[in-house]
1. From I, II, which structure was FRET efficiency 1/(1 + (r/R0)^6) of positions 66 and 282 (r between Cβ atoms, R0 = 35 Å, to 0.05) = 0.70 calculated on?
2. Ranked by relative contact order in percent (Cα under 8 Å, 6 or more apart), which of I, II sits at the highest value?
3. Quick check on the output: 1.00 is FRET efficiency 1/(1 + (r/R0)^6) of positions 202 and 394 (r between Cβ atoms, R0 = 25 Å, to 0.05), derived from one of I, II. Which one produced it?
4. For mean projected area of the Cα convex hull in nm², the calculated result is 28.7, so let me know which of I, II that is.
5. Using the calculated result 15.1 for Kirkwood radius over Cα pairs in Å, for residues 90-161 alone, pick out the matching structure from I, II.
6. For mean count of other Cβ atoms within 10 Å over residues 82-89, which of the structures I, II scores highest?
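Laboratory data are not the source of any read-out in this text; all were calculated from the coordinates shown. A quick note: this is a predicted structure, and the numbers were derived from the prediction, not measured. Cβ atoms are built from the backbone, for glycine too; each structure is taken alone.
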Structure I
Amino acid sequence: MKSRALPLAAPESSTAAPAERLAYFETYGCQMNKLDSALAEQALTEAGFGRTEDVSQADLIVLNTCSVRDHAEHRVVSRLGVLKPGTPHRKDGSVLALIGCMGQRQGEDLFKVAPHLDIVAGTKEFVRLPELYASVKGEGGRGLALGQDENFDYARDPRFRQDPHRAFVSIMRGCDLHCTYCIVPTTRGPEESMPMQTIVDEVRRLVDDGVLEVTLLGQTVNSWGKQLPGSPDLADLLAALDEIEGLARTRFITSHPNFFQNDFWQRIRGLRTFCPFIHVPVQHGSDRILKRMARLYTVERYREMAAAAREAVPELVLASDWIVGFPGETEEDHEQSKAVMRELDFFQSFVFKYSPRPNTPSERRMEDDVPKADKDRRCNELLAIQNELSQRHNERYVGAEMEVLIDGPSRKDSARWSGRTRLNRVLHFPAPAGDRRGELATARVERVSAHALYGELLT
């Protein structure tokens, strides 16, 4: 994901007086990282920092990093090279911090990679940035905080978020699965579920502050609750959130096909806030490769999950992740992925080329034997199929009237605005009269592309 400074929604009180110290953020990777950046900024604001989107004006530069793929780490290393003291990008005396998964994985070795790096904090201790900054400035030296023993417990201020009408809510952290390619159990630790009442209270505060849509986050979000008293599950949580007045939409990512249990789909099908766009990665169409990945299901098991979901919720659409070029993948295996993608008619897909992650089982035990050219070709073939499927899905909505949550003007064309439908499709339309950001409206779809809808507002 492209890095950028996070223009978070600032609390009104933060504009009362200019801050003496300014923090700048760049965030790489997943939605959980975006939320963690918001929590880190909250901690800094509470310590008296303001924020800036100009890195050259920052007293503290924070890179929130991702380790899921090798490419993401290479981008961060390149960025560290740019942010050396004495360059136009650095204010004299500024402090450079790296937080998140890359910090957790590499720890103090990062000080060798970038000797000008001042702070490294992991996936649970990034909220200690104010303390670490004060130590570096006051005592000199470097700050290192990588603890993972304690459960993550930090009271969120709902005013800190990227979007005034949407919010990410972490309902769990870590992962107890051990997919052979995945570094998440190393960087984020074992699963821990947040108590239901804690989540409900957080969402209620967000709604009171203007949020209409929440996305519940977890590495395997539909395994939430198993560590809690009484073992509530995600359907129980969705039902509880559905009772919150003013909440219009609830989403959740990322799911595992094995954990939709106890008549999950029947229990959530009538919830008014449930959005029927479900991201549940299949990862591959070959049972042989799924076994090598240790995904703990077969293609047939995934088919059964998809059929149960669609039977209970006919309007439901599925999104998936795919990995091409996994060690040992043959052309026959790849053809099976192509066939499964078509058969299950995915609404959206994210396709990634395998890259070995340090100390994962696949890196230790398997040869990365698929040539880069084959990985590139196989990736492009899956993307081409998904474009066909997405185009066909979208064409079904031409002439339809759909609810849209309005985001605002396009970055490239102020005469065009956009929002998202309940199926998570971007819908573009001519700029309305007045500022309607954050409103729910009805729009008619007039034309489509593979990745977006185009129409006009009716209300």
Structure II
Amino acid sequence: MTQTTQTTRPANGADGPERPAPGPLPRASFRSRALALFPAGSNGEYGFPPDLVPVIERGHGCRVWDTDGREFLDFTMAWGSALVGHAHPRVVEAATRQAALGANFAAVNRRSVELAERIAALSPCAERIRFVASGTEATLLCLRVAQAATGRPKVLRFEGAYHGQHPVGIAGMLNGRPLPPPHADPSGAGASWVERDVLVAPFNDLAATESILAGFAHELAAVIVEPLHRCLVPVPGFLEGLRAATRRHGIALVFDEVVTGFRLAPGGAQEYYGVVPDLVAYGKALGGGFPIGAYAGRAAWMDVVDEHRLPGPNYAWSASTTGGNPVSCAAALATLDVLAEPGVYPRLHESGRRLRRVLAETVAAAGESARILGDGPLAQLAFSAAPVVDQKSWLASDRARGRALMLGLSRGGVFLNPMGTKLYLSLAHDDAAIDEFGDRLAAALAATRPA
């Protein structure tokens, strides 16, 4: 685009040399524009200091570039939603082709039927399914279904878990006002009623959980759990014990598989751990980077959203304007095709083992003590000499050291979420990318070493 410069005469009209007219002010950087409009310069989480706030321009494979042209090795992968890698050609082609045929109808469509059939074939508990636009909506609807079906008000969740940005999804996560189980810390939930209707239990402590269930069984509609709790692996017998206890008390067992779904195995945590819940929530990886959510379960539970039951009793309203839109469903179908290729899951698990090994060896070489957490293509680092198996032991780790390291990695060209130390891998992360991360990790450990 050709730029022209205007000229003006002196303001008093006298003869004199022409001078350039004042031009437009230089365009502010995208970072300053983001900081001016988005609280903390982000659309949620991250918590970057202002000088590190990135504005992403594009992504490909396991790398992203910001509006300043900086390249980053991506270890957050859209919080795990880009499991097949950024801009995977099969996903892009499928979504583009469908967009030309219509982006949304707010109705059941060819692609949503095809996707529902694929999920039902993979997910052991999915006899009925509905689509929404995010994992947050999926977990929220699972809980509403359970409450409508049982007529009970309370939900039990586990300390430190995240189930989406609704009040139950946040209560008991932030530790802003620590309370002993079964009381829920309401910090960040924005809803005081969670102190009445949300109970919390320590993850991996079956005896304590069973005791809470027995005491509140007549009020409890559901137990919701991340089968892989953040990056904490369930101890043997814990999920099986939850299944038995909830069945005994007539309480719905809800698996939040927004993270684990299609990531640990084709059938997610249900297949991987061999435990089948009553209801399940999906999101993230299912869409191949496109926005999507789904909740599914046994017909006896899911049929409470059948509109023929309106207005009740035992009816829960459920509708979504963009849930099941054909573009996201087409992207999801292409994603499942990619994940169904031979060798995909062994490769994802081997990449995860390699990353956790690199983390352990690099931290040890730096002379620091840490626990390496995770399973499948997920990893997390906790600066702790003691085992980390639940929220209490996680909170006892040196989280300030973890944040300093994450910010150091950000400065060193790794894109991640410095509000935690959880790392996501994708099919685009090969051995070279993981080893490159190891080199950057070593440099960040040295640069941020406590005095």
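1. This figure was derived from II.
2. II
3. Computing FRET efficiency 1/(1 + (r/R0)^6) of positions 202 and 394 (r between Cβ atoms, R0 = 25 Å, to 0.05) on every structure in I, II gives 1.00 only for II.
4. The value was obtained from structure II.
5. II
6. Largest calculated value belongs to II.
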